[in-house]
1. Can you spot which of P, Q the value 43, 30, 18 was calculated from, given it is Cα extents along the principal axes in Å?
2. Work out distance in nm of label points 7 Å out along Cα→Cβ at positions 8 and 88 for each of structures P, Q, then name the structure with the largest result.
3. Who wins on distance in nm of label points 7 Å out along Cα→Cβ at positions 40 and 56 among P, Q, i.e. which is largest?
4. On relative contact order in percent (Cα under 8 Å, 6 or more apart), which of the structures labelled P, Q is highest?
5. Upon calculation of distance in nm of label points 7 Å out along Cα→Cβ at positions 80 and 104 from the atomic coordinates, which of the structures P, Q produces 3.0?
6. To test your reading of the models, identify which of P, Q gives -1000 for helix-only ellipticity at 222 nm (-39500 (n - 2.57) for each DSSP H run of 4 or more, over all residues; to 500) when calculated.
Structure P
Amino acid sequence: GAVTVVAEDGARARALVRREVALYLPVVASLDPTVAIEPDRLARIKAAADRFDFEAAAADISDEILAQFAFAGTPAQLIDHALRLHEAGLDRLEFGTPHGLTSAEGLRLLGEKVLPAIRRETGTHE
């Protein structure tokens, strides 16, 4: 599933996801022609990741880029992101690790808030 961090503190969730996405973004972005990232920005992210400076790499990943590769934010933000993808035709969604600032908290928020809202809004029960 897509890298996912849900937390009541959306800024902390996005900060953690940026570090996670920085690990693989340079590879995926270079292989996927649908990904539109400015070449200079991608080069900076790759250079930082190559030297294991994931803080620097993460700092160059905008919210717009992040949304192409991960789910991050508050429960309401994840619900909104998932519903926009559903409206665009997505028929399967998988939330991947680490799930939250802690796995237990992320799984609790997904199970108690995010998934029920998505089911309710989309009429799905799977």
Structure Q
Amino acid sequence: MPPNNDFGIFIIQVPNAPFGLAWYNGDILTDGDGRGVGDFVGRFSTGTFILSPGAVPSPPVFPDDSKTGVKTAPVQIYHVGIWFNNVAEANAAGCPPNVVTPFTSNHQAGIQVLNTSTFPDDFGPLRHVQ
């Protein structure tokens, strides 16, 4: 990983765009050698899912956020994606310039840097964990 960078970690429905449903899990900060460690507490197994029993108003935090959530039955999500936490760090690492994605708390993340695309879309690595 690029050194001295912050990355956002998400559990995602599929590893590549458009990614489907996504659940933010936390950040990893790399050191000067590009090594980073994150301790995440949660359910990371065949039981990992996301749902919304009803669409309710969203908190008005960022002006471009959706004003209302969505309704969806449970959806299992078994992939992991990692994004640059900001566009400047992605640009500095030689990534395609000025690509903005919503995968950070202010929704101004850089591109996805790693994912679990070596696994099939419908059988991500978390599905292997009991």
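Read-outs throughout are calculated quantities, based only on the coordinates presented, and are distinct from any laboratory measurement. Fair warning: this is a prediction, and the values are worked out from it, not measured in the lab. Cβ atoms are built from the backbone, for glycine too; each structure is taken alone.
1. On the way: P: 43, 30, 18; Q: 43, 39, 25.
This figure was derived from P.
2. Numbers: P: 3.1; Q: 1.7.
Largest one: structure P.
3. Numbers: P: 1.7; Q: 2.5.
Ranking P, Q on distance in nm of label points 7 Å out along Cα→Cβ at positions 40 and 56, first place is Q.
4. Numbers: P: 40; Q: 27.
Structure P gives the largest value of relative contact order in percent (Cα under 8 Å, 6 or more apart) among P, Q.
5. Details: P: 3.0; Q: 2.1.
Label of the source structure: P.
6. Working: P: -16500; Q: -1000.
So the calculation was done on Q.
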